[in-house]
Structure 1
């Protein structure tokens, strides 16, 4: 395992497009860190720059305190799992796994030990002599992982490695990969655009947008306390409102007014601006009886719904404005019926100031 420091890294292409803008991240030894964001946000460019496949315009990379910015990929103590697996089709599973160690002139006895260990770790001992074409997608992905592990790197870099798998297999391999990382303690930097994947696997998540870091935090921090409208909307579903600050009612409690209702919020922020954006998650709404005149109580009509098995997604339209928002219930609600919901003050997040 190894510590990675990404220090004020920027990259500008020849056409003037700035794909990375002063990125600074400290990845702890043994941490599973995920770079999450939409297509074009710069996450894969950053990953390949860490690996040494892309140059950078400014900044530096340090591994265990040693700068590696100008080192070639093979001298960075990193290994990479590619989205396309990048297996040699004419080599067997064993030959694919040992390709890197043999290129590095690792002695035969140690190569044999690394092969045996790597095959056991990914449960592919029975497939050692097969060609990649004889394997399933999940098995090929595990070969790519075993090949990375066999290099004994301090850091393994993952470029959307599960994107080519079907949903059920992706979930299975996700748990296997996280278990392997926890067991063997290698540092992992993982790129994905799949929010569920990031939330399930990461120690910390770096949410990226347009070459910038939008927020860094644990999965719980990112989901429960998003910093901006972009993060709130990108990670799961969120109901976002523009809110005017009425005033402070307690040291960490504030009263705000939106088009749909007055909200009481619990926050450590000092709300010095006139208005902010706030958000709450659909699953945090509780259906209540009554007229809905209290704080954090909304009255709405059921406009549409979608049964999801364990929950039903319900689209509501406010009776005070044309705004719609989503909630989740265990049972379907009659379309066009009126419903009153309440959201606990601690479940409402204050985002950035509204301009």
Structure 2
């Protein structure tokens, strides 16, 4: 039997005081083999995150079926108010865990990060700067990688193809670029020209951005998740990454990355450089968050930019013309 009137019924939800959400899905089922160092790396990830975000950041950790040791550790962080939201679930897959974290709030920016990311000072500030300066930015990464413009960037290339500010520019941080590919197990026999030049946009005298973005850590405009699906049928891979890739394109948003490097990928092996890199809490300034929202693009525009145009400029002869036109040194064109 119900007696009386619930005082919260029909009450309008107050606007959140948070400006930026960070979602970290965690899956560490044991502490052997592949996962031997994962707990130590998770601690470094979360500590580096806590040290580099401003006070209006809402941190969501989704425990995606980890063991009791990890669950207890995350419970302690939540009890100490170091993280704002903790979701425990069985192993439902990485993207489904992310979808749980996305629901239930209306924070303008959301960073989705793997649990082996080491955040560096100013990553948040530099990310917000791009969203403020580039209205079409929808995804912003903080770790430059090779030839990111070749993946899910048809619209940004199409929109800027005849503009002089789209050009190959010198790599800002060669050491960080090498470290990233070391972290994912690559030998250093890749094309060394990739360490010299990369495709970017010159926004103004103070700001360059790179075309494209990786997946393991990136920030998204929340409005592209207005109609999210409730379930993806893969633990990892399959169409799960593709889901996050196509959402920005449906609203005409560009994928971009900061010119300099603002995070490291640690992988699953603890290395000597990691611990000393961790410093004291960085006093991160809160920049103005003032982002517009975009409507879904029509089907014809989507097809032209993200299907037809990409096929067109993938023709071998046109690729070489594009590289030369956009300023890649002549000596690099044949093998780039």
Structure 3
């Protein structure tokens, strides 16, 4: 079983730093998602592991072995990219066998591994077809089969589902989760900007922003108790309200609000209060806030309600309402003290 370790990895192009002093460890057999917006450095980190990018500083380890200067084909990693990269003139089985032939694997063993990889990805009935005869989801399965056929210690996935529609994406997420259960020793590094993919698949998520690692933890930790405003807003939706710390609580919109975790900051200090929309209720309750409805969205099983409270937009995700408030209505919203998380007023300095 092979893990991944980044030690102070920095990458710059023409003096522009695109990955800045990354320190991160991926345990053997773990699925780690690198989550962040475009330009955050996540794909650069993945390419550094693959060997397609040489760090300007720092080192990359695979299973305790320093591979920073090692050629890509000697690293024992498989890679799946967004656009599949299948050879259109080759049948499915030949595409899957490509990496094995490049490694001069014996013919009989190649045939066996190709069959196993196609069976594992549910594509064993499509071996003699060409990529152009397959759907997008089927092509992505073939790309995964090709990566698995070489029996890599580490599987790198770079936005592998972004070209698929919502239904196919959901199905492929389930397939990747199944593969992880069947191959518990396989370490996966999964790059995505889609929070639901990260929350669904990953054992842990590394949140990237502006070339730096902002936060790393389990999906539950990052969703329920983020440590910074960027993570709170990028991992799920969040109400982020500017508040002032008081003794045993905070003040917002002229009201004192209770929080379960006693603020560590001194009274009078600015802070940010994070409350997830599905934890905000409509009507009287604890930590009540009065506001005016500015938008109502019907989402099938739920209504998303937006209200302006003291110049701030507050979101509430409510079970489908029989009589939803109208635009301009005055409403009362509330949330429990244990559902609020107090964050620093600003993100950590870029030092």
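Structure summary
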| quantity | calculated |
| --- | --- |
| Comparison of 1, 2, 3 - label where distance in nm of label points 7 Å out along Cα→Cβ at positions 112 and 328 is highest | 3 |
| Source structure (of 1, 2, 3) for FRET efficiency 1/(1 + (r/R0)^6) of positions 168 and 288 (r between Cβ atoms, R0 = 35 Å, to 0.05), computed value 0.65 | 2 |
| Top of 1, 2, 3 by distance in nm of label points 7 Å out along Cα→Cβ at positions 128 and 216, largest first | 3 |
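No lab work stands behind these numbers, since they all come straight from the coordinates. Because the structure is a prediction, the values reported are computed rather than measured. Cβ atoms are built from the backbone, for glycine too; each structure is taken alone.
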